Structure P
Amino acid sequence: MFDFCRGKSVLITGGTGSFGKHFVEQLLGKSEVSRVVVYSRDEMKQWEMARNYETESRLRFFLGDVRDKERLLRAFDGIDIVIHAAASKIVPLAEYNPFECIKTNIVGAMNVVDAAIDRGVHRVIALSTDKACNPANLYGATKLASDKIFVAANSYSASGRTKFSVVRYGNVMGSRGSVIPLFFDQKNTGVVTITDERMTRFMITLDEAAESVLFAMANSIGGDIFIRKVPSMRVVDVAKAIAPGCRHDLIGIRPGEKLHEALLMPEEAQCAHEYENYFIVYPQSVPWDKNHSRLQLGKPTKASCFDSSSCEEVMTTSQLLMWARDNGYA
C-alpha cells in the first residue's frame, strides 16, 4: 500500500492532529517517500513534533492556515500528494462560532483546491466525517459542503492533472473526539456521563484510518468518496466495558449531536459500489472513467445506507479492551 508513495512529496494539512501525527509516522517508517511536509497553524505542536524527528531529513514543517491561499500556494510548490486533514471539528464550538467554522472548513477547502490545481499537485485526498451525512449541525453542514467541493474540483481542474477524492469515517478511537479517553478518566470517580443510552458509534482505529487514506491514494480515479466498513458499538456498552460497576449519569445530547453515526446516505447509495472492505461512492455530475477496471471488482451496493445503529458488525467488549491494552489505556 505504501508503494504508491515511493519517491513522492506528501503534504498533510492539519498535520499535527491525531491523524496527521500517526500518518507521518507511518509514511516515514514504512514508505520510501521523498519528502513529508506538515502544514498547520499550531506552532507549539509543530515544535513538539519536530523534536521527535530531529534526525529525519525527509520531514519539513510549514506554519500556515488553510484560510490563507497565498501561504498554501507557497507550501504546495513541488508537492505530489496532499492529504487535507485540517478542520474546525468540535461540534458545540462550531454551533456558537459559525463564521470561524465556515472559514476553515469551506473557504479552506476552496483554497486547497485552487492551490493544488495551480501548483500541479497530482492527487488530493480530503478527510471527511460521518457528520457530513444528513448533517444535523453546522460542522456537518460545512463538511458536506467540503465534500461537494472536492468532488466537483475534478471538473474545476481544466487539465485534469489533479485528482481529488474524499475519505469518510467517524471519530477515531482514542482521539480527542472519542468518548474512550473520557470514560477512562471518569472510571475512578464511580460515575460516567452518558448523553443518551440509545446512542451508537462506529469504531475505527488510527491504523484503519491511515490504511483508508493510503487505499484511496492508490485507487482514486477522481471524484470518488471512500467509506471503510467498520464495526459499531453502543456507547453505553463502551462505558460498561471500560468502567464496569460505575453509575451512569444521563446528561442529554449536546447541541447538534446525533444519536447514530452515518457514513453513507441513501442518496449516495444509489451511485455506490460495494467491495470487500469499502463502499465507494462514484460522482454523478463529474466525468470519470466508467470503464475503469476497478468497477469490475465490486458491485452496485444493495444497502440503502450505512449507519452505526444498523451496522452488521458489532465490536465486542473483548475487542475493545484488547485495543485499549494495546494503546496504553489499561
Structure Q
Amino acid sequence: MTKDAVLEALWSRADRYFSGAELAELLSVSRTAVWKAVEQLRAEGYLIDSATNKGYRLLSGSDVLSEAGIRKHLKSRELSLRCFDSIDSTNTALKTLAAQGAPEGLVLAAGRQTRGRGRMGRSFYSPEGTGIYMSLLLRPTLPPAEATRITACAAVAVAETVEEMTGRRAQIKWVNDVLLDGKKVCGILTEASLDCESGLMNHVIVGIGVNALAPVGGFPEELRDIAGAVFPERTLPELRCRLAAGILDRLWAFCKALPERDPYEQYRARSLVLGQNVDLLSPGKEPVPARVLDLERDYALRVELADGSLRRVQSGEVRVRPRRD
C-alpha cells in the first residue's frame, strides 16, 4: 500500500524533511497519492509535520500501537486483535469477554493501562506511548498444574523476540519476569478459570507488559533501580507493533504445541536463578534463604535450604540475593 511505503520512507529519514516530489518519484506514485497517504497516517495517530518548500517530516515521537500495525507484522492469522489507546487492564477486560464466550486466540492490546495488574495483587506501571500491554485468550485442554508451562511459553516468547530485535541476551527470572542487563523489561500475569466438572482449565489469559522504551522523564523513583527498557530509542518504524507481533507469533506457536512440546530448554538456558542464592517469597511469610539447584521439567525449582534439606518450589516468587565478595 502507498500509505505503508510512505511511512517506511519517512522513517528512513526520521526528523528530517522528505519532499512530496521525492516521495512520489521514489514510490512511483503521484504527489496527490503521497498527500492522501500522509493524511491517512495522521488520522491513525502518526505525527507528521509539513512545511512549504520542504515537504513532510515524521516526528520521532511517532510510534502508534495499532491493530493494522501489529497485523502487518503478524504471521499467525488465527489470532484476532483488538487495540485500544487506553484501557483499565487488558487482563480484566479479556476476562469479561472470556466469560461471555469469546474464542481462543483473541488478543487485547493497549498503549496504556490505568489499572494494570501484576502478580500477587500488585499494580503494574503502564505509562502511555512507550510500552506494550496485551493479553491473549487460550482455551487449552490442560489440568491446572500445567498453567506454569503457559507462563514459561510467554517468557521465552518475549526473550527470543527481544534478542532477535536487539542482538542482546535476555534472562528469565523465575517464573515470569524477563530482564535485559539485569533490569526488568517485561512482566507476565497468567490467570486461569477452572471447570469444576472436568477438572480442566476453562480458559487461560496470558497478560504481557513490556517496557519497549523508557517513559518520558524516566521511570518512577521506586522503579529506577529495577526497571529497564528494551530499546534505548526508537530505531525502527512501528517498533512496538513489530515487537508485539513477534511475541504473539512465538507465544501462539509454543502454546499450540502443548502438552507434547514446550520450550523448557530455551527457558532453562536463560534462567537467572540457577545456581544462585535466593530468598523464597510467599505472601504473609518471612523470606526463606535457599540455593537454587535446578529447574525441573514442570518448571518447579529444586532448592537447598540453609539446613541442607531439599525442597521443590512450585509457587510464590524468588529474590536473588546479592553476591558477597
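Each reported figure results from applying straightforward, stated rules to the coordinates on display, with no laboratory input. Being a predicted model, the structure only gives us computed values, none of them experimental. Cβ atoms are built from the backbone, for glycine too; each structure is taken alone.
The figures follow:
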read-out	value
Among P, Q, which structure scores highest (criterion: mean count of other Cβ atoms within 10 Å over residues 25-32)	P
Origin of the derived value 1.5 (distance in nm of label points 7 Å out along Cα→Cβ at positions 97 and 113; candidates P, Q)	Q
Entry that produces 2.9 once distance in nm of label points 7 Å out along Cα→Cβ at positions 49 and 185 is calculated, selected from P, Q	Q
Among P, Q, which structure scores highest (criterion: Cα Rg over 2.2 N^0.38 Å)	Q
At a computed 1.9 (distance in nm of label points 7 Å out along Cα→Cβ at positions 241 and 257), which of P, Q	P
Identity of the structure behind 63, 30, 21 (criterion: Cα extents along the principal axes in Å, for residues 9-144 alone, calculated), options P, Q	Q
